[in-house]
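A.B. asks: Pasting the structures here.
Laboratory data are not the source of any read-out in this text; all were calculated from the coordinates shown. A quick note: this is a predicted structure, and the numbers were derived from the prediction, not measured. Cβ atoms are built from the backbone, for glycine too; each structure is taken alone.
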Structure I
Amino acid sequence: MIKIFKALKYTSLFVLTSFTFIGCDNEFNTVDSDVLGEENFNFKNSTWVAPIVSYNKKITSHQVNNLNSNLLGFHDDPIYGKTTASLITQLALSSESSDFGDEAVIDSVILNIPYFNRVIGQTTKDDLTYNTYTLSDSIYGDESKPVKLSIYRNGYFLSDFNPNSDTNEVQNYYSDASNADRANNYAKTETTSFNFDDHKTDLIYQSDASGYIPNHNALILTTGTGDSKVRTAFAPALRLNLANDDIKKNYWKETILDKAESSELSNTNNFKNYFRGLYFKAEAISNAGQMILLNTNSTDAKITIYYSNNSTTGTYTLNLSGAQTNKVNTFINDFDKILIDGDTNVGDEKLYLKGAEGSMAVVDLFKGTNSECGSINPLECFKNTYRQRNENNYILKDGETVDENGYVTKNGDFILKRLINEAQLVIFEHEIMSTLPKDNNGNDYSKYDRIYAYDIKNNIPTVDYTAPFDPSENTSDPKNSKIISLGQRLTDNNKYKIRITEHLNNILIKDSTNTKLGLVISNNVNIISNSKILNSDVSDAVTKIPTATILSPRGTVLHGSNSSNDNKKMKLEIFSTEIKE
């Protein structure tokens, strides 16, 4: 008997390999006995729709500091409403040497923050060949609509360490997007809420009446003159001259050059206390605008001060990126849709997935009722159905031995009488999404939406996401990454399929208790880091959310497990193989 159980276990290697290649098909294909003939095939296939409950979870104050990138601008989601994103960032010294020479003056002060871009071709102009780009993958909203952009000197000190911690714990900052004051930007710590607008000081830059619009074009920099002229092309970036008149030049001279060899410029800690960073404040213009994702962690995110003295010219750099620069992304929500926590017992009809301080879904596996289980707890029913027992109803484990006294227990994996070939959450987008206007390129509003599933108990990706179960990572194109475990939206029926085969195998074989999954909208499924939720603890269903959903201002609506449309309610399909008796 044991040999038969192990034969089924080893057969899984062939089946797993087969499904690795068919996992991306629009519909699941069962392995059948076409070669041998069904009457000669020693296995039979079965499908079980397991009970689940999916419900909404409102995302409250979440961590907004030290994200891997940052949003800036205004986005009006057609389902949820308006979100405005602003940014506060510290600056770090690139050098602790600040000898600017005698009688130094400012030539220019260039702020540069790269955009996330995609190369779409090449062009040649004036004998210079360079790439052409699009920013559309990281712009949200109408690309023709500007926003008002103001840059202030920040007066609020962003602490690196939590003053209330006895262990030098890092100080986190949390969103306060639902604050009733919709004109100012708030954030929270564990003990207080504060308004960055109360602490802004010098106005360093402000867009003109036409507003600020990200430029998709390459930046062409010309240096030198005559035969020494050199032209160089750079990828698109938020690039501003912060000293384009005498008043501003004098400001930076007094602020930086006149502090040469002073304690303020002696190290980054002193400098961050002296110059507490920049506050990028975005505001809608005529209730419209766009939002862009900034690559603030790029080494090219910096301020370069160009100066000259009585003998030479030089540069001095202040970095926006790096471990020494704390950054806080603030959000202001002015939603039309009221987001609330859902029904954890019977589930919700509609699931609302909205990025930033928005909403997510929780899927409680093996909860609810199922005709195959009757009054038995669905999780126990699942285990009883798939795990092997002996004639004495004893659950078998791999590594157990048989002697004259019966089975001797050893630590090991449970042996299965059914092999899970494929398990997937089948999710349908709600019809309301198809009524929304097209984007700037004529695409469905949610064409590029990705749904990211994670283990909310341990705040990690599902095991199905990891290699070797999903080797389809694409670092250059996140929209086409991890397509085996996190299925893409199928445009013919607006369906998503999330593979959780190995997640269920862990429940069966390893006796894992992780039966709750979180679903969020994501603009980059390669990002698996998490951000804390303020004042949450182990008693809460959700204590962290994936960082990528904070940086995804869009939203979508899905059919839940309690949908009134039986054909589109969320379900868990389990395809399995077992030995014929």
Structure II
Amino acid sequence: MDGKQSGGFKVWTPLFFSVVMVGGMALGFNLRDTLRGKRDIQAVMQRNDRLEQIIDLINEKYVDSVKTDELYKGAIEGILSDLDPHTSYIPADELEEVNEDLEGSFYGIGVEFFIFDDTMNVTAVVPGGPADKAGVITGDKIIKVGDSVIAGRQIPSDNVIKMLKGRLNSKVSVTLKDPVSNAMKQLTIARGEIPVVSVDANIMLDSKTGYIKINRFSATTYDEFARALKGLKANGMEQLVIDLRQNPGGYLEAAQRIADELLEGDKLIVYTKGTHSKRIDYKTEGLQGFEKGKIAILIDEGSASASEILSGAVQDYDRGIIVGRRSYGKGLVQEQYDLDDGAALRLTVAKYYIPSGRCIQRSYKNGRDAYDEDFIKRFENDVLKGNDSIITDDTARYYTANKRVVYGGGGIKPDVFVPFDTARLTPGLTNMLYSEDARRTVWNYYMHNRAQLLQYKTITDFSTKYSGDELVAGFLKMQDPTFRRAVERVLRNQTNLSYFRLQLKAQLARILFRSNGYYSITTWDDAVIRKAMETMNSTRYSAIIGRQGF
């Protein structure tokens, strides 16, 4: 999709560092209204004359020149710093992109691209989108957009994104270089609605186990999930794995409706309440997508907000098992208020409580820095060391439907704990996987072997017949002698070699078959998925969800 420039080369397997999670929390909020129902901040907030007087005095008397907008921004951030960690100010220039992720679409031409040799290469084309219909293919090089030359000019990719986006049905002229003939082609493309996909993958892990990966809860997530569920059931699915790892949340309604597909009868999914917000209950409404088969939900320290609502409801009703590592611990509800300058304030107005009555919000009484540091310490001490202790201020016991004891105040604790594989965090292997050379290796191999690779018509055919050894050899060949020796030392370890080869192969599968291709390759080497399937296929599954207490 336009602007998803790394879409063809999405990061290999997230490393789960807290800075990534904190940055991603811009999406991790729960709205009781959609963005179409935003309130005007002026309806609830009057002008602060003291602040205006101070800024006026600074502008008139201060020794140096100042930027008034920066003063206002700093003042706002100072005010919010004494509130909870998830109340946030979003500048006008960032708001559109954040809203696009949650609304689930934008207007553009429907391509993904990546920059190689100062040229933007089309790495994916949205099937059925405007670019696809106009004749753009994977491998095309973007030379010009309109009258502006893009190739060889070091134009920031954000600028190109803005050129490709626009109003619905507006037209843009794009000059491309064909990857096969090297001929130039000029296409006029009418911009259309481009989906921002939130269901990354829906595949069968074996003859009876379906797998759905959700990366966020947007306005379109439920519809995407329902389509995926229907397709998997048609392929014989009897049990389901839902992957919510590194999913920072989003719309509460999306989580509610997906939970409704999984739960029988008239059930409370979540309720919200706050000092100035009355209690609101969110219940099932009779959706009946998958109420009987076994379920495993995968979570980790990056699963937050709406992810915790869905996994918490499944756990509290003993509907399925939760596998992985303890979730982030975000139980606060934000509403969005527009500001006059185009920015927005996302203000925490309530807490949410899952069916057992617990709120899983981590304590933030010691401020934002301590809140973030607590997450880092928990990650280092628990996740990396193979423990999953839970020390919270909320020591009250809560009970699932089958009287299992659960706790609030620190995220959702999984029923089956799977530690992070620290062997895959070694600096040498990490540097190789995330390097420009790795991306370039995969892309160059695709471009040089495009005709042969396009003969693979199915993911299964590619997975079984293509080893990936050529990609490893290509990566080694690209290195200078000194660095090559270091790479060879890392790859002498057979575990490192297998993982590196698999990840390169998965990236190539993504180019050929999009996200389903990537996950079809990586899931077989995923310890959390393996543990989930092992548990679902054993008597331990029933023992977990049916036991009476600890």
Structure III
Amino acid sequence: MPFDERWLKLGNAADFLRLDGIEFREYQFNIIKSILNHGSTLVVLPTGLGKTLIGVAVIADALSTGKKALLLAPTKPLSEQHYESLKKLLKCDEKDIVLLTGTIHKKERKELEAAAKVLVATPQTIANDLKSANFSLDEFRVAVFDECHRAVGKYAYTYIANELAVKNALIVGLTASPGSRRDKINALLGTLNIKHIEARASNDVDVEKYVMPKYVHFIGVDIGEKIRNMAQLIKPIGEESLKSLREMGLANFRSFESVPKGRLIEIGNHINRISAKGYKFGALFSYIRLLNTMHAYDLLVSEGIYPFRAYLTSLSSREEKGRAVENFLSNKSVVLAVSMADAAIKNHEEHPKVKALCDVLLQYKGKSAIVFAQYRSTIKMLSAFLNENGYKAMPFVGKKEGVTQYQQQKILDDFRNRKFDVLVASSIGEEGLDIPSVDLVVFYEPIPNEIRNIQRRGRTGRFRSGDIYIIFAKGTKDEIYLFISRTKEEKMMSLLKNINKKLESENKTEKILTGSQKTL
């Protein structure tokens, strides 16, 4: 593809970009021009629509003024990916582009940081060097924050953004989803000192033709008689614990199955603040028993028999269990449910979701697929089951499960080279790693988080059409989560438009006031 001269309208930035063979997309051009016009900007684009090129173009503009630029990514593999993109797209000496991670010695980092024109780094590396006065942001005109929705709380992005604000640097935040809560979006905008939002949905006119079709399928399964019988043994324990908390004035939910996990955490935080020891002790007993019962119940009806059994095994193996846990484990109904679970596992019986998953994968035999699951025990169970039934599958989990970054990369390389077809992944597969686009993505369970939903779906349909299957257990929290996630995504785009209108109004007012002050 020859060079498209329309890119030249980027002005000085075009002189520092290698744009031969880069397709001209009007929405990318418009977003770049908007950033250079409005200042610090949040860019929200569906996965695969070229957020990286937008960031690189803004970096090129900084280089054209003789200033330095910073590109931050949350993980080392993603930083490496951006580093390679910058080397291909920027017209500058490769030695001027430096990749920094914590594996480089502090003294060597200081030398590299001083000499480089463009730094690509993990946020923790830069934050550490700033705190130790090993690094200065004085010469930096622009900073690009990839996966910028992470810029909350104590994450290193927050610290760096605060330091950049003092320098009046241009900040560009890139994400596929900033979330659907107004307070969280406003907090993100405040942290990054954002002045403007550029957001596109996959059905927007200017991006629609570049979006590969993604076909979403929903598969609802009945949990089956065996799991239903086991669940009925567990449920009364949770109902009894909830009733106790309700009578103490600590919960207002009538049904054990309707308690949101977020609300449950709030109840726990409230109990911890209680000063009356006797009252607090009784409340904690009921709360901990409810917490354990809910998790066991949800694992059973939504994940499977093996994850349920694995959780109870982990509770039993604790050195210090506490009275509430001992009470739960010794309950006759729990003992009977465990016995039924052991018998089912021995007979190779599992949740009907597993059969539904196998039926889906059978339709795509020989094609690449990612199966997302919430829990390590579920991932272990699914990987084993798939391999036993003729599928080449590998589990993919994070460092918390003892898997090193080298091992993760080896698994991804094998997946890319098609040594196996099915990657069974935890949330580690959602972002931050260079995972190849696949033909099929399967959600083993719905999740009530719009950011993670968008990231999961983004693993397919990048360069060709892709299919997405969401498996849910009927009559369980799966159905509630399915509804919540869809509602949140619709709400997100509407919120971004409303917030951006407010930002534009505030910016106009600020310009008027600034102009008046100059006149005075």
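A.B. asks: Among the shown structures I, II, III, from which was the value 53, 25, 24 of semi-axes √(5λ) of the Cα gyration tensor in Å calculated?
C.D. replies: Computed on structure I.
A.B. asks: Of the structures labelled I, II, III, one was used to calculate mean count of other Cβ atoms within 10 Å over residues 211-218, giving 26.1. Name it.
C.D. replies: II
A.B. asks: While we're here: For the read-out helix-only ellipticity at 222 nm (-39500 (n - 2.57) for each DSSP H run of 4 or more, over all residues; to 500), a value of -16500 was computed from one structure; give its label from I, II, III.
C.D. replies: III
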